[in-house]
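The following blocks contain the structures, represented as structure tokens.
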Structure I
């Protein structure tokens, strides 16, 4: 199978490319390297089954000479905590529109990376694929990312209705692991690991009681491969998350990472930052997936517990720590 990955030099894209090549697929990757790194795809250098295209998927011409069986659309702007919401809304739409039009023209399938953020403020956990999507006020820019992904899902399904576009939508829950971005863009664990090595205070937004379910990247990628290789995934939405029972409060995540880096008897340095410092901002208090659909379709079972996954991630990330 020929697979096109947008955002191939990023975190999930590079890990996905690696396993697809190992499984005998041909991979074409596009990335503008705004958030990805060539070091992430160094393993594919010289592989005749891999082609890298440097460019921005927001430019529709970038895909003119490319044709694939499936396009895995991972490239995305994220939550505008420190940036502007307009960029998140505009770029996520432009990129998706170009990919969708390409897939319709070439009769390719799209696998769209959505997010657990679409469940928003819904208090009823765990979230199934049919759970309500509950957003906050429109004047809180934090919701721009979730809304861009909700629109993306609706846009894809509408194009399925109108033009027969074949799709799979995956909603990621807190992926982490080797090749993750080392800033807040990569998630709190990325920043916590670096600061723990430097024995600097770990910044916690709010009181740290908000919870997330983290998913080691191997589990995320294994789920994606199942969706790529199996037609049973066609025109379906799947939660992609970690082991049931792996929900953790952010303050507890920070403490766990600190102790994995500095020893069990080391006292974590935590610095709590009020949400008011971000302007008008809201957070989600719990984020827990129901992955029974993925399990029932493909017998999928996450293999990595949080402590083991974090230990592996810490071992990888320490090469980038400069004291």
Structure II
């Protein structure tokens, strides 16, 4: 019977490798070829390599590695997540487990035929919560699979993991990651003008005064941030805001933005849909300092500066502080 597996791309860092090489992969390279171990010998090797780990964490590692090498099957469905574009990629596992000795960091691989992508914004809260787990690999429940394939379903409870086998640090990381994704959901649901005001409010919280351009007349600048608020004093930061769900900004958009800048300007380009590799290359070789801010970077800066935000900005994105025991 075919199963569906979530296999995370290290917080999205490996998405390009997964898609360009048509694979899914996990690390733990010090262990070597996983096919030479049974479950007991693999746990012993994990404990030998990472003796400082708590028993719960080593059991988590064992579960991920053994499942990847033995329980994931050719023909199964795999899901991975690109947080910068907020899309899930779905594909079919087309090979048995392979050990790639030429890959120094991610040698444990499965070949994949990537077939489709689904925007996180199309999914129910229950499914978002289930897929938001930070476990590197887990089996996706049938009701979530049905929704990913477009079926109308009755939603039950999110997937539950056995917390007795998961150490406290992981539980915290799991809740933290889910909360960040839900913050991104809220930002994604803002309209363009609200997002523009949110970015301006963030810049004010960071010590700048801002001037927002009226809709339709920005000429390549949605916000100007500067010490005086008029853009006469340096640093003068010119900001472009693009609100595109799942649509990454390309090199042409970056070149257009740079074409209207003065030599003393600083640039900030915000895109909730992320950026292509070519766009990042254009930014790296720009003649002025230019920062590209995807939705992950935006949330990071908002959380770092939330306490300094004005009431108007906080109303766009109300957040509640949660305390966690140390």
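One of I, II was used to calculate percent of Cα pairs over 19 Å apart, for residues 51-106 alone, giving 52; which? The correct label is II.
Taking 1.00 as the value of FRET efficiency 1/(1 + (r/R0)^6) of positions 43 and 315 (r between Cβ atoms, R0 = 41 Å, to 0.05) derived from one of the structures shown (I, II), identify that structure. Structure of origin is I. Look at distance in nm of label points 7 Å out along Cα→Cβ at positions 83 and 243 for each of I, II: the largest one is in I.
Computed over structures I, II, Rg/Rh (Cα atoms, Kirkwood Rh) reaches its largest value in II. When Cα extents along the principal axes in Å, for residues 91-266 alone is computed for each of I, II, the one that comes out at 59, 38, 29 is I.
Only the coordinates and a few stated rules stand behind these numbers; no lab work does. Bear in mind the structure is a predicted one, so any value in this text is a computation, not a measurement. Cβ atoms are built from the backbone, for glycine too; each structure is taken alone.
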